[in-house]
Structure I
Amino acid sequence: MNARDLVLLVVDAFGGEIQGKTWLQKRCYFVALLCSWHDQIGFEAHYYGPYSGEIDNAAGQLRALGFLEESRAAFGGIGEGGFGVSRYDYRLTPDGHNIASVRKERGPDTWEAIEGAVRRIQEAGDPNYVELSIAAKAYYLLEQKGGPASADDLSQLAQGFGWQITGQQVERAWQFLKQLDLIQIIRGGN
């Protein structure tokens, strides 16, 4: 799986649009996890959890090709560094829908895998981008630890990446991850 096709088909599977770079990254992350493609895409620790430069580059390539439209929504506030706070939204163009259809026809197994992963995410509650980011961080930390961990363990590990997540946030994230059959819940180190 290449990142460009993943972005194109994930956006298509989520109704043709995704609001925000973080949500795009995390939805691609979970689809890649559920389809066992995450190693091919190359996710690493970043501010808002696992991030792939390949996903970001793919979105840029799709924009340049005229298949994906990016719009900026300003929120009027001032963020860190004195810059305005904004969100970048993504929508398939008519050409993007056409290319997605061609990709689906040429790779029906790939499309079925993506569709199935998206359905699982939606059935597990389709969390907002903040909750999805925390779930992605929790799963990423579990992979880094290489074994069971309590919510408090993960909160401590998160600090090493500069992430601030509470045990309570991890507990909610675990419920989502458990519904995706990605983890077994371990509480209190038991």
Structure II
Amino acid sequence: MDGKIPDKSSVGVTLIELMIVLVILGCTFFLVFPSMRNSLQTTRVQAEASRLMTAINLVRSEALRRNLPVTMCPSPAATTGERVCAGIYAEGWMIFTNRDKDLVLDEEDELIRVFEESPSGFTVTNRAGTRHAKEKITYMPDGTSGRNRTLLICPPPGQRAGAKSVVMNIVGRPRIATDWGVCPDR
């Protein structure tokens, strides 16, 4: 080098260099995008399973805390405002004290919490995937639910994400399991 400062017109990126960088970025994007989409779908299914498990844990802890039966049932209460047990879990659910252990939120019962519906296309079924989950879940004051149960959370049809299940044992302890059941569309 002769110590001269380069001319400002010669500093920069050529069109060919810019094209090469864009081709490399494009190839990287198309290689990474499908795996990112799968990760996003899997995260959504996990989030929905966690939301359902949180609700079940709330039912159990409220039954213990209040020393009363507490029930969770499918309900459109979040969208319609009707405080009734009806429909399927994918349409939302509510939790309430349930002294007489029926499907009715009576005057002596207290509404504890209402949950909104699942994201569009998600289903909540039995483990075999043969019917939508719609049975009430009641915990007794001792924290037991009285039976084994599986609620299978399935992603929308066509997604490659695996299903997640909330599995409750007869003692009432819930856990999340991966691929513990068969989604209806698979």
Structure III
Amino acid sequence: MTPSNLAAGFAVGLVIFIVFFLAVSTYNAIVALRQRIDKAWANIEVTLKQRHDELPNVVAAVRGIMSYEQSVLEQVTRLRAAWSPDQAVTQQAATSEATTAAVRQLFAVVERYPEIRSQQNVMALQAEIERLEGVIADRRELYNDSVYRYNTRIGQLPAVLLAGIFGWTRRDFFKAEPGDLAQPDVHLTAA
């Protein structure tokens, strides 16, 4: 074996090792990003479920006091029934944003009526829903950051070369539908 053959063999071996190392490290990085997205989504689902479970308590507490604003209560109840953890991310996001808007509308009604606002159970439930809304917003931000990192990574070299092989596709962001971004309309009528 001549020194030039040995050098050429070493160079080829080094290139193969580098390509293999890049492929394995890229694959592992993408798997980690996918797991972060799945974990972030699971955390959102837990909080959505908590809010889902608390909404009937809020509606029941307010319904006993506020019989004259049934449309707001019915909207919250309808949206709660529309939520399903089996829906796609985009559908869950749209339902979540619509529920958030309906809850804000309900709280706007509660704020307008001192007799409702003075009820301790309504205030405690309102505080819990507001806490859950904040947690949802934080978790949605973490989820969207994870999706951003993943989508960016699979669009870059060398991951883009592996994306087709392993079936890596872009993930959807958790975003509000354009109609959900409008301020809720609160129409109050007296009994």
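Please state which of the structures I, II, III yields 3.7 when distance in nm of label points 7 Å out along Cα→Cβ at positions 59 and 147 is computed from it. Traced to structure I. helix-only ellipticity at 222 nm (-39500 (n - 2.57) for each DSSP H run of 4 or more, over all residues; to 500) computed as -11000: which structure among I, II, III? It traces back to II. Calculating relative contact order in percent (Cα under 8 Å, 6 or more apart) for structures I, II, III picks out III as the one with the greatest value.
Read-outs throughout are calculated quantities, based only on the coordinates presented, and are distinct from any laboratory measurement. These numbers come from a predicted model, not from an experiment. Cβ atoms are built from the backbone, for glycine too; each structure is taken alone.
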